[in-house]
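What follows draws every value from the coordinates through simple rules; no lab data is involved. Please read all numbers here as calculations on a predicted model, not as lab measurements. Cβ atoms are built from the backbone, for glycine too; each structure is taken alone.
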Structure 1
C-alpha cells in the first residue's frame, strides 16, 4: 500500500496533446537522475502509485515523474460515449472516443513538457499495455520498458479474454457505490481488496488510508474506463519492440493471469521476465524493493549494451 503523500512531489503541472490536458508531477526533482516516467493503470490517478516505490526508484538514481492518463485523475475527461461498460467496450470494432495511439502520444506530450528527450518507462496494469505501445510508436523516446501486470499491448477483442480472470471481472461489475466522497473511499478500499494477493492478509487500514488520501473516483468510473479500454491499437505487433524490456507479473494476480506476462515476455525480443511471489494486481510495499532492483538491473544492463534474456518463469 502507499505511504502518505508528501511535499516531495512538485505541484501539479500540465502537458497538452491537442485538446487534452495531462496532469503530471515529479518526485524530488532537485536530486536529478535517469528520467523514468510512470504510466498509471485503468481509471487510476497517478497518486495511487505508492510514494514508497517512487522513493526506492529515486534511491537507485532515477528522476521519477508520473502522469494521469486522459480520462483519469486530474487530466481531461472526455464526453460520455454510447458504451459505458468496460467489458463490452473490449469487443467494439472501433474506439468511440480516441485511439490507443492517442494515449501513447499523451505520454510523449508529458516528456516534452518535462524537457526529457527520452525516458525509461514503467507501466502497471493498463499502464503496462500503454507503455508497450509507446515503445512501438515512439522507440526513439524510450530508453527501457518495464511492463507490469499487463496483457500484450497488441491484444484486442476476444484475444484479451484468455488473459483475464472473468470471476474477478464479475465481482467488479457487482460493486456499487454512491457518487459521494464516502462512496469513493469505500470503492477504493473494495477495489484494493479485490486486486490484492488472495494468499496474504489484506491490510484494510493501509488501504483505507490510501483511499481517503487519494479519493480517486476513477476507480469506479465505468464510463471513463470504457473509453480507455475501448481505445484500440492499430499499430505494429509487440514483436517489433526494440528497446530493452522487463516484464513483471504478480504470481497471485487475481485479475490478469500470469500467462499474460509470460506471453508478453515471450513475444518481445530479448525481454526479461520476472514473476513476483506474493504479489497480486497491485504494488504492495513488500515488492517495492524487488521492483526497483529489477528496473535498476534492466537499465544498468541497457547502459552496458547487454541484451536482455527471456528468463524462465519463476
Structure 2
C-alpha cells in the first residue's frame, strides 16, 4: 500500500486524482492521509472507490504512525505551513521538523520507500523557500533503513501571481507597475502535468526511482517580464515590471502594501535565485513522460488567461 499526504492540497489532491483516473494503482492499495476530518463528505468519492482515508497530523507523531501503518510506500508532500521558516529558522525549527516527523514515523512502521516533493530550485540555493526542502533532502539521504526519491516539482503555472508581486487580486489589482526584486528565466509547469508525472513515478516499481533526485518540469521558460506582457494583453491594460533592490522590494511590500515583514523577507530571496538561473530547468523527465502519453505541457499563457478571465 501507499500512503499519500496533503490529500486536500493542490498537488496532493491532483496526484490522487491522476492515479485514479489513469488506473495506475489499485484504489484498495491507497491510503489518503489528512489533517481534516476523515469522515467529511469531501472524501466520499474516495471512499466510494475503496480508498482508505486516515487522520494524520504533523504535530502528532502517533497519528502519523497510525496513518502509515501497513504501507510500504509514502508520498510526502511538503507542509504548507511556511511561517515556520520565517526569521531564518534554525535547523529543526523550520518546516523540516514536520517532514522529519513524517519520515521517522514511516520508518518506524516499516515503510520501505519515501517519495518527497521538493521544489524546482537549485541545491544549494539562494531562495529561502528552499531551506526546509534542502534540509529534508539531506535527512532522507542520511537514512540507512529506507529507500528515498526526491521529486523537485516544477514551479506551478498557477502560482505566477506570487512571483509577480503578490498579484493575488486578479480582478481587483489595478497596479500599472509591479515591483519585484529580480527577474530571470523560470520553467513553469501546470499542476495537472506535475500530477500526471508524479503519479507515474509513484506507480512504478521502487527500483526505478530509488536514490534519485530529479526535476519534474517543462523546460520552456518565461520571465516575469514575459508575464507582464501576457497580463497586459489579457487585461487589455498595460502593466509594467519594475526590478528593484531586495531592500527596496521589502520596504515597499511591508510599508506600502501592509504585508508582514517576516513573510516578505523570507520570500524576497527567491528573486536572487531566479536571477541566478536556478529556475531554468533542463531536466526532460516530465516532457518525455507527457510525450509518451501523447500530451504536451500546458502553456503558462493559457493558465494566466484562464485565471484572469
Structure 3
C-alpha cells in the first residue's frame, strides 16, 4: 500500500510558495501521491470550511508537475458536474502529458447545493450527470473522435487528442459512500476513494457493497484507496468510536495496517482539521505526516 497526502490548496497558507513546499516535502519524504480539493464557486458554506484563497486544482497540478519528478498528483475530489466533460477530458489529458503520466483523477458528484446554484447546475441531477460525464471522459481518452447524445451533453465528431500517457486512461478514483457511489466506483473506478470511512463499516458494509456492485456488472471490484484525517495524540484514544487516523502513532499505524489488510492500493493522509481556526503552520503538518509515515514504514520493515 502506498502513502499519499492531501495538499491544502486553500486558506491563508495557500500561495505558490506554500503549494510548492507541499509537493517538495511529499517527494522528499517518500510519499507516492499528493492530492487536492476542488471547488469552483466559494459560496458561504464552502468558504466556511475551505476559505479563500482557493487555488483551482487543474492549473495548480499542471504547475506543480514541473516542480516534481516522481510524485503522482491528483484531485480529491473533482466535482464532475461543475465542468463540461469535454473540457475536463482535455485538461486531464494535457496534464497527464505534462506530468509524464502522473495524474490521478479523483471524482465525485458534489455536496454543496448553493455552489451548484451559483454555477447553474441542477443539484438534484448531480448523480446522473456524474455517471454520464464519466462515460464521456472514458470515451474521450480512449478514442480519436467521439460523439454523444444524452440529457446532459450532445455533440458530434469531436477530436480528442492528445491522448493521455497512461493507458487506457489516467486512473479514476471514485469518491462517496452511498450505494450509488459504490455502483459508480464499480463501473468506472480504478479505485474507490471514500473519505474518513469507519473501518468496521468499510470491512463489513462498504467493501462487500462494492464487491456486489462489481459482480452485478461482471467486473472485478477495484481496490479501496481511502482518505483519512490525521489527529495525532500523545496518549491513546480509548473509545469505541475512535476515528481512523486519530490517536497515538501506534494506533494510527494499526489503522494503516488494517486498511492495507483490506486490500487498499493507497491511503491518503489528510492533516486538514474540520475547523479552519485549528489549522497549523505547514511545517507542523509536515512533521506530523513524516512522523506517521516513518513510524508505519518502520513497523512494516
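To which of 1, 2, 3 does the computed value 6, 27, 36, 24, 6, 1, 0 (P(r) over Cα pairs in 10 Å bins from 0, in percent) belong? Walk me through the numbers before you get to the answer.
Numbers: 1: 6, 30, 40, 22, 2, 0; 2: 6, 26, 34, 24, 10, 1; 3: 6, 27, 36, 24, 6, 1, 0.
The read-out was computed on structure 3.
One of 1, 2, 3 was used to calculate distance in nm of label points 7 Å out along Cα→Cβ at positions 133 and 269, giving 1.4; which?
On the way: 1: 2.3; 2: 1.4; 3: 3.1.
This figure was derived from 2.
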